[in-house]
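These are the structures in question, set out in turn.
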Structure P
Amino acid sequence: MADIQDWVFFHGWEVVALGKLMSLFLVSRFVGILSIERRPFLQIFQFNRGMIRKDVLVALIIFLLGIVIVGDPKIIPNFEFNFYQVTISFIGQLIFYGSDALLILALNQYLPLKKRYWNYQIVIFSLISFIIQRNVFLFGLRWEGDVIFSLILVFYLLRFRDENVWLHSLLTILLLFAPLATIFGLDPLWGSRFSPFSFTNRVSGLEVGVFTLMTLFYLKNKEKKALPI
């Protein structure tokens, strides 16, 4: 049993990524029923990309710098760089957050809820996703509240300025949450086991939650100013 547990742990992101992709494929069969297109997810990729907005990039950079300053990272002594582990962790974050984002975007594209329910939807969906993953993969080192707030921000940007787009959410994963996990040790499965840096000060759901709320407040104000009167 110990050998099996070790194998599952060290190949955790491969297991999670495969499970998420298989689940997404199965769900896509049902989502496809709601669309006149034979490949609804492909249609979303083609026509719902969106445009990069400067205010989103500014918010992501401030978020990243804020967490790094608060966490005060240090190089892990005797760190041995493992290209495969670092790469699969980064890709794992992309699939973990991206698959859920694509699913909720597809549901809002083909079975949309009223706008006033959107905030409730992203919070509930984030909690459900977190609880399922935490209980399915029991050997993760740090399934903490920061994952919930990360999901909330990724989902929120799917409908930034009332557009169903995926580009901003992808940037959020690539530029913010994947680096924090892979480079600075906020990986929900491996912690800082394979990361070159670890935070001297604890960074958990509280810190990530505060920066998430600040980011949402900033983007919400920018969104209101951008909308025509």
Structure Q
Amino acid sequence: MRIIILSVLLLSSCVLEPWIEIELVIPEPHPFEDAFSESMWFTLSYFDGEKIIDRHIPKGIRRIDVKVRAGGLAVFSFRPAGELGAIGGFYEPGDDNQVEVLPEYGPFAELLLSAASYRADPVSRLSVKAVLAAVPDIQAINETAFLLDIFNGTLGYGITLNSRFHITYDSVPEGRWISERFDVMSFEVPYSGDTVSWMLYPGVYRFAEAERRLLLTVIIDEEGTASFMIGRIPLW
């Protein structure tokens, strides 16, 4: 728990805010695109400071322009086809008009979109830059507590953090397993049945094995209980 000042975490708001155009950029191919040499198409869901909008993005598109409110936070999430994790990004007043979206921001962007669909105003006044400065790792944020603090106006008293958990699994088939996020290490299993171990925060993590087109999904709850699923890579 880190004590932070509420006025730093919340952006100023005004009744009449002009609209501005933001260029969203996917700076690098999704790790699975590199692994399979195949472009993805995405569904872009974004909070423009007022409402949530969905747009389909064709394969190969890496730049797109959108309009958002100038005076508050905007949140962007590109969701790949299939059961894969989103890549995310944020815009707030004072930022450049070009926003890069990244896999490591996907889970937090999805969290804020969920919050904005319920109550838009407190999300529009949030400063993601202040949140990032207040925590050692954005993945450590306890999502349940964070949502309650946003809605109750208690975020200024501190951000509740999760701990990493030591997770092991001994049923991963052999192969090179590519992480869908740049902030989580890929790994290699020389022989099927070798034990794989991670130190991970609660959340959902996915790894792809390109030769067999397999997907390993690791789900860790806030108590540290892990579940594992291995299936076929979804089409995209």
Structure R
Amino acid sequence: MKIPEWYTGSDQTGRVAAGVERAIERMDERTADNTDIDDLHELLALEKEINWRSFLLGLIGTIHFDLEEVESARKILEEAVPSYKAYLSTFDEVLSVYCQSCYTLGVILFDDNRYGEAIGFFLRCLPYMHEVYDETYIGHIYTFLALCLSWTNQTGYAVVFSEAAAFTRRYDCESMEQLMVAFGDVGEIDKATDVFHLLQRHCQDYENYDRVLDFAEQNLGESGVVN
């Protein structure tokens, strides 16, 4: 069986590469299920290279997550992510699944209100995300980081990622609200007020607009009066 150029793992039978292609195709089609998980576990017996083993585990964890088997996903991804070795040449070939594993585990922890733990996994995405993600995913990562940092009282860092999220997500209403709150948390009331006025002009149909008004009334003084 021919070994494709993109595969730099240890299996020379071609089974690992073929199994990866099959699993990713089914994941893209949203048809991957526990049979694919079983197949990938079998491939782990063939694969010896550490980054490609972690890659296979990342696929398994992601499929569990897509199947809403969250605890299984958490367990697998908590094994996969620390196992990657970025200093090996094979790391470049597995970046996409590495970033997806970090992102998915961050989301799981975020949903569990474990914001401090989630931060580390979202941060792991940052150096590589422009290689593998479009602006939509990048904006999501910035937003998750901004929220996690805000809710763990790291307000100065929360402002940085709130600004990045607002820019990357093209100033959508959710990002603008988070930016307003972040500025308010660090006492930059003039900047928070400027963002509030943008929300007034562009986001009155936003589903959480009442929350925006409440924040402005409670935190922006006379500047929070609705125009």
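Nothing in this text is a laboratory measurement; each read-out follows from the coordinates by a stated rule. Worth saying up front: this structure is predicted, and the values here are computed from it rather than measured. Cβ atoms are built from the backbone, for glycine too; each structure is taken alone.
Comparing Rg/Rh (Cα atoms, Kirkwood Rh), for residues 21-108 alone across structures P, Q, R, the highest value is found for P. Each of structures P, Q, R was scored by distance in nm of label points 7 Å out along Cα→Cβ at positions 53 and 85; the highest score is held by P.
If distance in nm of label points 7 Å out along Cα→Cβ at positions 157 and 189 computes to 2.2, which of P, Q, R did it come from?
On the way: P: 2.2; Q: 4.4; R: 2.8.
Corresponding structure: P.
Each of P, Q, R could give relative contact order in percent (Cα under 8 Å, 6 or more apart), but the derived value 31 comes from P.
Comparing distance in nm of label points 7 Å out along Cα→Cβ at positions 101 and 197 across structures P, Q, R, the highest figure comes from R.
Between structures P, Q, R, the calculation of FRET efficiency 1/(1 + (r/R0)^6) of positions 133 and 213 (r between Cβ atoms, R0 = 41 Å, to 0.05) yields its largest number for P.
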